[in-house]
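Alright, structures below, take your time with them.
No value in this document is a laboratory result; all are computed from the given coordinates. Keep in mind it's a predicted model, so treat the numbers as computed, not measured. Cβ atoms are built from the backbone, for glycine too; each structure is taken alone.
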Structure 1
Amino acid sequence: MDTGLKEVILAVVTWNPAKVSGGWCPVFIAQDQKEMEKISLLLARILGGMVHDLENDVFIIVKH
């Protein structure tokens, strides 16, 4: 029996806080695009998720 989380957004990463608001998942604010990419990759490894670029200065980490 598998009791893990599946198909859920684990985190949001952006360098433009105006693009995100509220919600239940953690939001990480980066200083710039380069830091946003680094934070996203590290979080994906740690959380066992995948990074998805929404192409609006926002990355989401998703567990499939």
Structure 2
Amino acid sequence: MTLKTRSGVKKRVKVTGKGKLKLGKACKRHLLSNKSSKAKGRNKYGLLASPAEVTKIKQQLPHV
């Protein structure tokens, strides 16, 4: 039996060059007119997954 990847996780997680997992941040899709530019700027880049999340994500992405 082959291991299948979770397609939802595959779309949401990027693997960096050193093998770390990078996630996108929330609150940057809509209703941006009433958010400050500081809040939008803080949300600009993704963040690295915490160690607890990394173990869960690696189970769902077996071929990474």
If distance in nm of label points 7 Å out along Cα→Cβ at positions 6 and 54 comes out at 1.8 when worked out from the coordinates, which of 1, 2 was used?
2
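For distance in nm of label points 7 Å out along Cα→Cβ at positions 22 and 46, which of 1, 2 scores largest? Walk me through the intermediate numbers first.
On the way: 1: 2.7; 2: 0.6.
Top value of distance in nm of label points 7 Å out along Cα→Cβ at positions 22 and 46 goes to structure 1.
Starting from the value 50, 22, 20: which structure in 1, 2 was Cα extents along the principal axes in Å calculated from?
Working: 1: 41, 23, 17; 2: 50, 22, 20.
Label of the source structure: 2.
Which structure, out of 1, 2, was distance in nm of label points 7 Å out along Cα→Cβ at positions 14 and 30 calculated from, if the result is 2.5?
Details: 1: 1.4; 2: 2.5.
This figure was derived from 2.
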